[in-house]
Structure I
Amino acid sequence: MLNTDKISEKLSSGGYYFPIEVLKSSDAINLGNYYKEIKKKYVFNHLIFEHKFKSHLLFEKINQLIFNKKMLDIAEKFLGPNILCWNTIVFYKKANSKNFVGWHEDKSYWYLDNDNILSFSIALTESNLENGCLKFLKLKRKVQYEIKNPNLNMLARGQNAILNNTDSYEDAVLSPGQACLFRQDAVHGSGSNKSDKERILLAIRYISTNNRTKQNHTSATLVRGVDNFNYYDHEPIPSKDFDPQCILYHQKLMSKQTQIFAKFKLNRFNLGFLSFIVKFKFIRYIYYLITKKI
């Protein structure tokens with residue numbers, strides 16, 4: 001049985017806790033293989049990048065996973081009984097690749113009303129030092145950012161928190177099926193994959209129904225309890241992989257979100273007013289090619 005007092009203590013100091021076993025190892029590996037197989041079948045052009053976000057709208061088995069009782073029982077202890085799945089993100093690193101995730105705290109960019117949000121980052125393969133596992137500052141703090149190697153940084157904005165010599169961090173080494181739980185103020189990142197095998201993490205973000213944002217995703221899936229606030233549009237449930245209805249819904253979300261990311265990048269050249277053009281799928285594909293996000 002999990003010690004919730006110990007989890008609370010770690011969340012208070014560093015904003016993170018691991019490991020938590022949420023899936024059997026074989027089930028996690030099977031989910032990783034399923035992701036690769038379905039990706040080969042359906043993912044092309046602009047979806048090469050976009051399928052990684054709000055993945056529960058496209059992959060039927062990822063949608064089923066967001067209702068996992070073990071994760072929701074843990075989330076309920078910290079968020080209360082009424083819970084939304086706000087986002088799912090696949091972090092896929094090819095073997096022997098230079099891509100990394102810059103140091104950051106999610107709170108810098110989410111603009112939420114409160115801190116009632118938790119992320120479960122689930123290992124679908126081994127996640128270790130060699131293949132670029134998650135790493136966390138042991139003590140969370142406010143950070144400032146620089147843009148560091150944006151064409152290799154897997155973060156859409158290319159941001160990287162500036163650390164100092166007094167910061168110490170911990171590597172979140174996970175076996176398949178294990179997860180790291182963290183809050184939005186945890187300072188984290190991950191290195192490149194120097195191994196001969198791919199590394200796959202699936203992040204699931206749960207949020208309380210009373211936690212609103214005006215500058216980020218405004219849709220979510222109700223996974224437990226009731227939603228008496230209706231701050232978020234309720235998302236469709238896919239009846240199969242890449243359900244046509246869900247693809248259309250997903251594309252509207254990605255068009256809006258990519259315009260936000262593009263505006264951030266184009267503002268550096270005083271061209272933010274052009275960000276609206278990425279609402280077109282072909283232009284988004286060109287944008288991803290230019291920014292090396294595929």
Structure II
Amino acid sequence: MYPAPFDYVRAGSLAEAVAVLAQHGDEAKLLAGGHSLLPLMKLRLASPRLLVDIGRLPELRGIREEGGALAIGAATRHVEVAGADAVRQRLPALAEAAAGIGDLQVRNRGTLGGSLAHADPSADLPAVAVALDAQLVAVGPGGERTIAADDFFLDALATALAPDEVVREVRYPLPSGRAGSAYVKVPHLASGYAVVGCAARVELDANGRCASARVAFSGLGSPPPRARATEQRLVGQALDAAAVETAAAVASEGLEVWDDLDASAEYRRHLATVCARQALAAALERA
């Protein structure tokens with residue numbers, strides 16, 4: 001399978017990339033790692049007339065701590081995110097998700113910002129961004145704006161990004177006290193995408209009770225849903241095994257769950273409970 005004919009430009013800077021997008025509108029698409037866009041082009045499900053390559057811009061790469069958050073450039077590779085000490089030690093859910101994406105070739109080429117901007121609800125990183133309350137920094141002709149992960153994902157393959165905006169970096173707030181996070185998934189055996197995955201983050205107060213909790217799912221629905229019933233059950237509780245079990249049992253409560261060829265809605269609800277219990281237990285241990 002071959003894509004439709006297209007032109008190619010390698011942007012020399014982020015500003016140039018934004019300018020090209022503004023000039024060509026919907027006819028142009030960004031290219032970073034290519035693992036989301038190129039398969040769609042080969043299937044003729046996407047036929048951009050112009051590819052704007054931003055994958056080698058140094059201003060879009062790197063991991064740094066700034067202002068109480070871990071800021072990760074949008075073109076940072078999955079393998080770099082998974083292997084960074086700062087990510088593994090401070091945001092283990094993100095490291096676990098990045099380490100489980102696709103296969104080695106995908107992780108060596110795919111990018112953090114590309115995965116988030118593609119917004120596949122069965123991908124791992126969108127749910128983790130929601131659970132970790134990430135902020136996505138987008139740059140367009142009008143300047144820079146910050147979009148909360150809760151507001152960024154609109155539907156399957158749809159985000160709040162304008163056609164002429166580029167994700168510059170993603171900021172993940174760093175825990176200041178007793179907090180832990182984890183990501184657990186049941187992968188599709190062929191693709192590695194999540195049949196169901198769960199990202200969980202919990203923070204404990206001085207008395208060991210749950211001060212806050214965020215739980216989000218991949219593979220369950222679109223956009224990545226939060227398990228608000230579970231979160232409400234956790235806050236204010238002393239988190240022992242029984243409390244985690246009780247909270248995980250209502251993980252899919254109030255959610256519209258997919259029913260497709262990969263798994264029935266009933267099975268996905270079961271997996272949501274299992275993954276939530278495992279992710280919460282791991283997050284609690286780390287807290």
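Computing distance in nm of label points 7 Å out along Cα→Cβ at positions 191 and 247 for each of I, II, which one ends up highest?
Top value of distance in nm of label points 7 Å out along Cα→Cβ at positions 191 and 247, among I, II, belongs to structure I.
Between structures I, II, where is volume of the Cα convex hull per residue in Å³ highest? List each step's numbers first, then the result.
Numbers: I: 128; II: 120.
Comparing I, II, the top value of volume of the Cα convex hull per residue in Å³ belongs to I.
Kindly point out which one of I, II the value 16.4 was derived from, the read-out being mean count of other Cβ atoms within 10 Å over residues 55-62.
II
Have a look at I, II and say which one yields 15 for relative contact order in percent (Cα under 8 Å, 6 or more apart), as calculated.
II
Laboratory data are not the source of any read-out in this text; all were calculated from the coordinates shown. Quick caveat, the model's predicted, so the values are computed rather than measured. Cβ atoms are built from the backbone, for glycine too; each structure is taken alone.
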